[in-house]
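Below: a set of structures, written as structure tokens.
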Structure P
Amino acid sequence: MYIVFATPTGGTVRATHHRSKAQVQATCLQHTFSHAEVDLLIVSKARNALISALPPDADLVWFVDSDTILPPNAAELLTYIDKYPVVSGLYFARQPPHLPQVYNRVQPGTTNFAFLPLISIPDKPILADAVGAGCLLVRTEVLRELAEKHKAWQEEVREWLGTCDAPEAIRRAAGFGAQMWPYFEFLEQVGEDFYFCMQLQHFLGIRPLVVPSVQCIQESVALIGRQHFEAGLKAGQVNYSTTQAHQDRGVLAA
């Protein structure tokens, strides 16, 4: 399998980040790896540029943010990629209370932008509605299929705009929407990673698989991991009444 490590950067990538990727590569000698980095201020544009630059024979793109340190067992994610086309490791936000970057919709089956984080972390892999893209594996065939579906939708919108008599505000909104990227866009309501997950679910019916045993570290002024989230949870920094109902909507993978 040909795997591309894809890293959007803000100009600085620490040695610990590179070492963690090299460690994964050293444990997967049966695979071919290449490394790509794009330095752009807007991370959604960096991710799209990385996808556009993928070699045509690449089987898998592995997004690893420049502030993410992969754990020694990160190669475990590859064992799921045949069955699940989008797989994520687990990592936590840099800002307190350091929430896990795993989310489900407040109202399952809707297309709104209301999400809640998964507070109770299961032991087994779980399907989620949205994840951060800091440690995200995507089969390249999924990206190609998503681009095709998105392009067909764009053509439908343009055809509709040419014949409909809808109010100008609706026509303008539809026109702007049809110009968005199929992969990553940073919106006012959600970040580029949520947009990508919403695109996957809308066009392809795909939800990312999260593997909790692969716990990444966020490299900030401190190395942020699960212990920081659990400390905030114990201190009462995380508090909302729908935690259990939200947890129940998670789908444990077989």
Structure Q
Amino acid sequence: MKTFAIGDVHGRRAQLRRLVEMLPRDPDRDTLVLLGDLIDRGEDAPGVVEDMIRLQREPAGTAPVIVLRGNHEQMLLDFIDNGMSLWLHPAVGGDRTFEQYTGREMCVVTEDDYDPEQREIAGAIPPEHIEFFRNLPLYHEDAYALYVHAGLDDGKHPRDTNAQHLLWTRDPDFFKFYHGKPCVFGHTPTPFLPLLGRLGRHGIYINHSAIGIDTGYNYTLPLSCLSLPDFMLYQTYADGRDATHQINAFIPEPLRAFRREYAVR
């Protein structure tokens, strides 16, 4: 059995579809985990959500498809539920998701525009998608690793960690010094993580037991999937290219042991 973990998607439906199709995943045995941030910035956030709902409805008895909650899904819910305006900030990319669901551009000039836009997006998103966002878990755990959107708090287990931390942290100590059960995370694009953990990793980050797979969002950077315990890396690019790499260097010892066990089966 394997686990395939995919980093932040951000609306890249075509790249995600190609990535899922290229994975040598047995749907009856191998778990698929997405680390959150399905929406915002990219060309088809509603389509990404629809595809994930469909994947999760595969026939009973198949291996699970786990989609974690990211800070972008949380910002959208916070805007819909409480009118919190962070999702409207231009850097977030929520304007792309707004337009894709409503069919028109977001128009926010003053705070007086918040309420109409809140009502518009709340009414435009299919109830099934809203329910999907609300039910997204904050973490997943299996025999190989912990999977979270952003990171851990001083090595605590995710069940003992504040949701805000799991969704938002960018803690340098976690990136540099975490030694617990291997933890696969997204949220912070790997080009912004410490250089030592990026050398020779084909865009992902591995340092001690911290494994970052959000390889960034622009035309030249890939959408990435890491397979455990074999540490195969699968990537798709916006220009249609794809790549596969075997990661051999600086693998955390617990996963080295799993990989050795897997190799002799």
Comparing mean count of other Cβ atoms within 10 Å over residues 142-149 across structures P, Q, the largest value goes to Q
Structures P, Q compared on relative contact order in percent (Cα under 8 Å, 6 or more apart): the greatest is P
When P, Q are compared on distance in nm of label points 7 Å out along Cα→Cβ at positions 94 and 214, the highest value belongs to P
Matching 14.0 (mean projected area of the Cα convex hull in nm², computed) against labels P, Q points to structure Q
When distance in nm of label points 7 Å out along Cα→Cβ at positions 174 and 206 is calculated for structures P, Q, the one with the largest value is P
Output 51, 23, 22 (Cα extents along the principal axes in Å, for residues 14-133 alone, calculated) maps, among P, Q, to structure Q
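Here, each number is a calculation from the coordinates, and none is a lab measurement. Since the model is a prediction, treat every value here as computed from it, not as a measurement. Cβ atoms are built from the backbone, for glycine too; each structure is taken alone.
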